[in-house]
Every structure is written in C-alpha cells, then in structure tokens.
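Structures follow.
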Structure I
Amino acid sequence: MDSKDNLVIFDTTLRDGEQSPGASMTKDEKVRIAKALEKLRVDVIEAGFAISSQGDFAAIQAIANSITESRICSLSRAIRADIERAAEALKGANAGRIHTFIATSPIHMKYKLQMQPDQVLEQAVDAVKIARGLIDDVEFSLEDASRTEFDFMCRITEAAINAGARTINLPDTVGYSDPEEYGAMLERLINTVPNADKAIFSVHCHNDLGLAVANSLSAVKAGARQVECTINGLGERAGNASLEELVMAIRTRRDIFPVQTQIDTSHIVPTSRLVSSITGFPVQPNKAIVGANAFAHESGIHQDGILKFRETYEIMKAEDVGWSTNKLSLGKLSGRAAFAARLEELGISFDSKEAFNQAFVRFKDLADKKREIFDEDLQALVSDVQMGAEDEAITVVDLEVLSKTGQLPTAKISILYKDREHSSEAEGDGAVDAIFKAIEKLVKSETNLQLYSVNAVTQGTDSQGEVTVRLEKQGRIINGQGADTDILVASAKAYVNALTLMRNPGGLHPQLGGV
C-alpha cells in the first residue's frame, strides 16, 4: 500500500447532488453534511455554485469558515463574475479551490454556447488565469468531455495546464461513455498532452446508463488520480458515481487498483443516512454498501457458509463501513449534557440556546414514545427543529384523524403561520389524503403532489416514520420531510415542510448546470 498513489476523493453531493430535482438543502443542512464529509476524510468538498444564488454563496461561505480538514471548492462557469464570486465565498477557507468549466463537445459548442472552438479555448484559458490570480488551486473541466473531439481535447487541456490549472477534469456529463472507451480516452490524453505531468487528471461520471462507477474505476486504472462522486450516488437525472461504491471497490480490490484513499470508511453508513434524511431521497434496500440488505443473507446455503467462514459470501465487513457503529446512544433518562455531547459527536450545532432547548424538549418527548433513541432519530429530530426556525415556516400544532371502515376518513388540523393559528377540516379517500386536503384548504398552494413515500428511520415497531412529500408548481420541484412515531403526524409535517420551502426560496438556486 505504501507504494500506491493517493486517489483524491472529490465529493460533489452539495453541488451536483443538490441538482437532483427536489434535493435542495438549507445552509444549515449543507454545513451538517459538510461536517460529516470532513469526518469521512473526503479530500475535496464541492460546496456549491457561488454565483447561482445568495443562498448558495452563504452556504459555501459558512462551510469554508467551519471546515478545516477538507479542501473547500466552489464551481464557476468560465466567466469573470462567476470566478470572482467563488473566490469571495472561499475567503475563509483553510484550503480553497475554484472549479471552472466550459463545454467542449461539438454539440454543446454549436447549440448551447454558439461559439467556435478557438473562442472556447480562449475563454477557458482566460478563466483559468483569472482564477489563478485569486487562488492557488484551480481545477478546469471540459464539460461533455466524453463527446469532445480528441484533438481539441488535447489542445484545451495543454492550454489550461499552461494557464495554471492544477487539476484537469474530464466529465462524462451525460453518462454516454462505456468503461473500455472512457479509460482508453483518458490514457491516450495523458500520453499525448506534453505537459500532462503538471496536473492531476480527474473524472466526473454520470449514471445515465448505470456505468458511472465502472467508468470511474476504468479511468483510475488508466491514470486518473481524482474521482468526483456523491454520497448515495445522488445527482441530477440518474445521479453520479457513488462515493461508497468507488471507495469500497478500491479498498476491497487492492490487488487490481494502483491507488489508495484516505477515507475513514467507518463513517460511510452514517453519512449515507444523514444525506438521505436531509434530501428525502431514500436509499433502496439492495443498494451496494449502504442499502439495508447489503449484508443480509436469506438463502440457507449462504447463511450456512457465513456461519462457517464469513468470507464465503461476504467480501467486506459490515462494521468496516459503519453498520455496527449505530448503537443505542440515548434514552429517556439522558440529560442535557449527554444530549449535547452526542449532537457534537454527530457534528450538529445550533445557532442559539433557544434552538438547542427546543431540540432537547423534542428529544424528551420522543424518548417517552420510543424506548431506544438512535443517531438517525436525532438527525430527523434536528431537521424538524431547524425547519421550524426557517423564515415563513408553517408548523403543525394539532392533528386529529378519524378513519373507520366504510366511511370517508376525516382530518382536522391546526397549523401555525406567522404567529397565527389556523384550523380546517376535510374528508379524503384515505387518512393522508384527508390531511393534505385539510392543509390545502388553508394554504391554497396550487401545487401538484408528485411523490409520497414512507420509510422507517430505525428498526422496531416504535420506529419513527420518515415521510417524504414531493410537490411541483410551475416547474419548480420541492421535497419536504417529516418524522414522527405517528405516520399521519409525519405526513402532515412533511407536507407543510414542502410548503415552507416552496414559499421561502432563499436557499435555492436555479439550475445553471455544470459538469
């Protein structure tokens, strides 16, 4: 292992991951995830797209000021205003990076940019030079590299390195490539560009054909020394290469990959669950590494083999990726000090004593209903408290649901908005439908319900249910989450959470695109 190269793990959950429809996060949520990524020992955290909105700028700034162990990065188009805004957001970073990009494929240059190749090359070089004048670490991406003509790829790569780019990223932006082709492209480029030894080559693969991880690993074998990825494979369209799959493939198959990572794999599962909880994107049970069934064995033959010798059917240890770390942490007799200490271990902090007190009260209420309090329960609880503190927050005060066989369910709900309580009642095809109709009587949001899903936060019949509600209005998509031991209460919380986010877009940004 000592002779192996270090592979830089570049996590873009907070930027590309957030571009998943409905996955927008608040500043506080982004900081919580960034702290988890730091604990995971991610090398580079792409915290956002500074120019896209004031909310994204503030989130990058907050992350830059609170993370010390990971390098903090902001994306920018190859435009001076973008680059300067990124540099401003990164001023407080212990180590910062500007990641600038421009499209280089014929189809993008012709139809999107409406520019000639020489113009694109000139703009790319100017952008890298501007960025290097503001920060020492600059990454340049050839957007849609996998569909870029090879000769032009060589020209712009050589020019960007000469201009000061330390990292060259070759994204498979639309998930078009296949592993053999992608690895060969990278190897040929490294062997052709005369100054290739002056930069680290990076890959950023999308999963449109389900090949993101395979393409990334092929590129690593071909010489890439940075991979861009996300927790749970989150990302726009079909998502990005999954961090947990990449890292564990490299760790498990040390015999074939010439690299090592600095990732502390014991934090993989907790980080996965945190991202799932905050974004409302549940992890499928059969998802590699972090799915609930990833280390489960139903077959009698498999169970017999595992009992005799684990390696017969398991190539990894569940505890190595964090499955055994989620032990009982707190109970109903736990006091403020124990509660505060556990939150600190989870990287959770509050802006005020009042917010902490609210969280502690909620914890005590939950402990009365639920015998065992797990880390996931605390993550869900904190999300509830922080959402209640949002501007324009709508909160559930009281809920009563009557559901009887042969009769239409009825829901009576009271919500608090701008210090005023509002109540209504409605019937529905089911209990949840009745709740949502009662809320709509008061809010009249004119949104369309696109998704309703329920997941258990932990195991057991007393587990909190975590509900995700996805609403759409005029093309804007928002996910809302709510958690409670009562699924109906969780449903009401999720719906008003989505409405709160829909009414308060300060932390959301338009989809400017990217690599």
Structure II
Amino acid sequence: MEYAIAVIDIGMTNKKVAVYDDGLQQAAARYRTFEPQQIQGLETHDLEAMETWFIEELTDLAKTYPIKAIAVTTHGATFVCVDKDGKPVVPCVYYTHEPGDLFHDRFYARFGGAEKLQARTGTPYLKGLINPAKGVLFVQERFPEQFSRTRILLQYPQYWGFRFTGKIGAEGTYMGCHGYLWDQRDHKLSSVAEKLGIAALMPQKLNNSWDILGTVTKAFAQKTGLSPETIVTMGIHDSNASLLPHFAKKGETGFVLNSTGTWCVSMHPVKTFGFGQEELGKVVFFNISAFRTPVKTAIFLGGQEFETWSKLLMGLHRRSDIPLYNLDVYRSILREQRVFLLPELTPGSGQFPQSHPRIVEDHKVYPFEAIQEGALRPPCFKDYEKSLAILRLSLVMQSLTSFERIGLTGEAEVFTEGGFRKDQAYQEILSAALQGHRVYTTDIAEASALGAAMTAKMGLTGKELSALAKDFEIVYQETAKPAIPELFPYRKVWLDLAQSENSRSLLLPGCSVSEPRKT
C-alpha cells in the first residue's frame, strides 16, 4: 500500500485502534475496554490509561503499516477541560450519570425552557448528562476549584486531536450533537454557552471533519515511531461518521440510517432545520452532518432493552440460544393482542419518556422491577420463544415511532446497521410495517470507523467524498416484506399503553411501581 490511515474509534464501551489501507479496506484492528475511574462516587473516563493504550497500539502498528494520517471518532456528550499546560483538570464524567430532577429543573430555570432551547439548538430534554451543557454545569458545581483552572474546553474528538498535535480546533458534527451549546438557527455558540461562561474557553470557528488539525508533535512521533509529518484530521462524532459511506454511495438525502446497538439511532438527512410544534418536547433532535446540513435524529436504548430483558428470560429458562424466526409465532401474538412489552428501562432515554417498563398481559400489569426481583411473573414468560418475540415486537414499535418522529416520508429507503441487522425477525417485522419503503441491511460492520477513515483520506489527498465511492463496496440486502395485517391494530393498542398517563393505576391488586432502577 502507498500509505495507511489509523483510526481511533472511541465507543462508550469498546475502544478501537484500526488501520485502513489507501483503498479504505480495514487491514488491522485492536480492541479494549476500560473500567471507569471512580472519583467522588462518580464514574469517569480514564483518559490517561486510554492514551497510554493508544500510543502502545500505534507504536506496534506503525512497525507494519505506513501510517500517514490519523482520524478520531468518538461517542457523543463528552468534553474535556484542560489547563494552561494542556492537561485535564476536571474529571471527565460519564454522561450516564443522573444528577436528579432538581438539577434538571435548575438547569432549565437558569437557561430557558426545554422546548425553547430545543427550537433553537435542535437539542431535546434528555436525562443523565447526555446534554453536554448540563455536564458543564454539573462539573462547575461539583468541582469548582478544578474548573476554575480550565483554559480550554474541548469536545471529545478534538481533545484527542489536541493530545496528538498540540493544536486546538472544533468541527460541526460534535458541536451540534444534542449539547445545547450550538445555536442551529444563528450558527454560533448558544446563549447557554454564554451564560455558562464557557464561550471564551471554546474555539469559535467550526472546521470540517476532514480539515487537518495539524501534524503529530515531535514527542508523539518519538513515542510511536510515526513520521513527524503524520497528519491528524479534525475528528468526527461517531453517528455522523457512519453516514459518510452512504453519502458517498447514495447522495446526501433520500434515506434513513437505522443504526442499532446499545443506542438505536435513527438518522434522516434533510434539507432544512426546524421542528413542527407537535415535535417540541419529544426526543427528536437535529445533528449536524459533516457537510453542515441538518440530520433529523431520534434515539432509544434498544440494545439495552433487548439485552436486559433477554438475559432475564435466559436466566429463568436456563438457556442462552435465540430461537429461529417463526413468523407464525409473531402473527399469533399480533392477532390475539393479549401481551405487550413496554419501555423504558432507563427513564427519559427514548421516545416514550412517560412509560414505565412492564409487561401488560390480559389487561394486567407486571412491572419490570417486580419481574426482575421475582415478585411477579407474567404467564407469557413460561414460553421462552414467545417472550423473545414480544420483546422484538416492542423494539419494532419503538423504531417505527422513531422513524415517524424524524419524518420518514415519500419513498425514502431504510438502511439497518449494527447488531439488529442480523436479527431476521426484527428486520422482517419492521419491513412489513413500512409498506411504502424499501428496507435493507448493509454489510458494513464498523461504519463509524470507515467514515472516520474517509475523512482522513479526504484530508490527506484533498479528494471530495464522492471521489471515494469507488474505493469500497456496500452490499445493500433488501429485506423481505411479508404481509402482516395484524401488525397495525396491535401497534395501535401498544401505543395507547406506552403513551398512557394512568399506567400506575393498571397494576395488579397489591402491586406498586417504584422508579425503574438503572440497568
């Protein structure tokens, strides 16, 4: 190969260092997980251990591959505060930390109502610290002395670029990622950033994801064996990186990317920013694509829901297999309309923030926590295959609502990537529900890493994204579309239950619901 590209791909759970050749084929990949550092009872990112590992892997990979560029892609909702010497001074707190309703109320009382902020910044109310502006307020209050020493506040991809190059930058995909920090109407730092007192600590200019931040420092080159001429691009948010292969192959509109995993992220590239009045207050938001165009987005913790419920069932039945897809089982459940599985295990994380996780069977309610503790057991749980089918139907219901929230219309195609692309039942039921849309799976196993590699190649060669389309192939496998008319009346009942305000009053006699514990 003429040259190679290194990608640092930082997921919330898995971290990866990958190498792509000059034809954008992955040549090597190394993986690791890191336990959180506990600081004052908080889970925080172990930045030092991660950096040590990145250097070790780059050092080893540079012995085999002629690495000339590095691109960084990371999960969202994370920032790092550094001091005058360029070192982190505030713990990098996990965005999953829940500071409590009083904190959220205080945030909106100070910075403006949730719907008003959503209309300007494209950001919805989310629990935990998934809104980074809330993360800033949290560390200001929790670590005031350390925060006072902050001289630069960097978004997560750009922090790593800074560690590699010593250069400071910002780019659009991360700044526009459900943070309350960027005004998407006026295209500048938001009033929230101003009121937090951090606007002066942040880069004012947004660069492109493929722009060159700088070359590696002399010290970094010596540590890794990389050439001092190795470039580092600006970095990119992982969900937005996963769009780039499809932008290259399909153009910038006309599809929805259904990216599935712990988070199921539905992304619809559109031409204009703006919410309908009925959308405000819902968990729908706008990301900013690598081309600064709006990407209407909806999320829910689908992978978490599947893993938690399925592990519970596996424990009960002492099984670890996933039964083969049997359409007759699904049609029977849909036709009878007797059993429903409702979200959300992590309150406020998805499309049904008022819904309490539970099974409703024959009009009786079995709360998740009571099931988990063994206090109650819905009759349907006696049948392992049926119970997993009910779970998959719930995931399809949530996906359909996400698609509606992001405006799936016309003849837009749907591409499923990630873990659910291998789930035939999920895919076929989803396809059956989307009668006017062609539904596909793709063969991209690691779309965010590929997208990041594409930005590095653009920075290194000066080529436009469309010129990279010939470098790689994507197999779009169309999903069968069985006729399942029972699906639509079942969904109506499911939605009524998920959106019900009186779910607590539907409990079995003598039962009560406590707030669902975080899973």
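Readers should treat all values here as calculations from the given coordinates under stated rules, not as data from a laboratory. Everything numeric here is computed off the predicted structure, so don't read it as measured data. Cβ atoms are built from the backbone, for glycine too; each structure is taken alone.
One of I, II was used to calculate distance in nm of label points 7 Å out along Cα→Cβ at positions 466 and 490, giving 4.4; which?
On the way: I: 0.9; II: 4.4.
Derived from the structure labelled II.
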**Item:** Answer label among I, II for the case where helix-only ellipticity at 222 nm (-39500 (n - 2.57) for each DSSP H run of 4 or more, over all residues; to 500), calculated from the coordinates, equals -12000
**Value:** I
**Request:** Output the label of whichever structure in I, II has the greatest value of distance in nm of label points 7 Å out along Cα→Cβ at positions 330 and 426.
**Result:** I
**Item:** Comparison of I, II by mean count of other Cβ atoms within 10 Å over residues 138-145 - largest value held by
**Value:** I
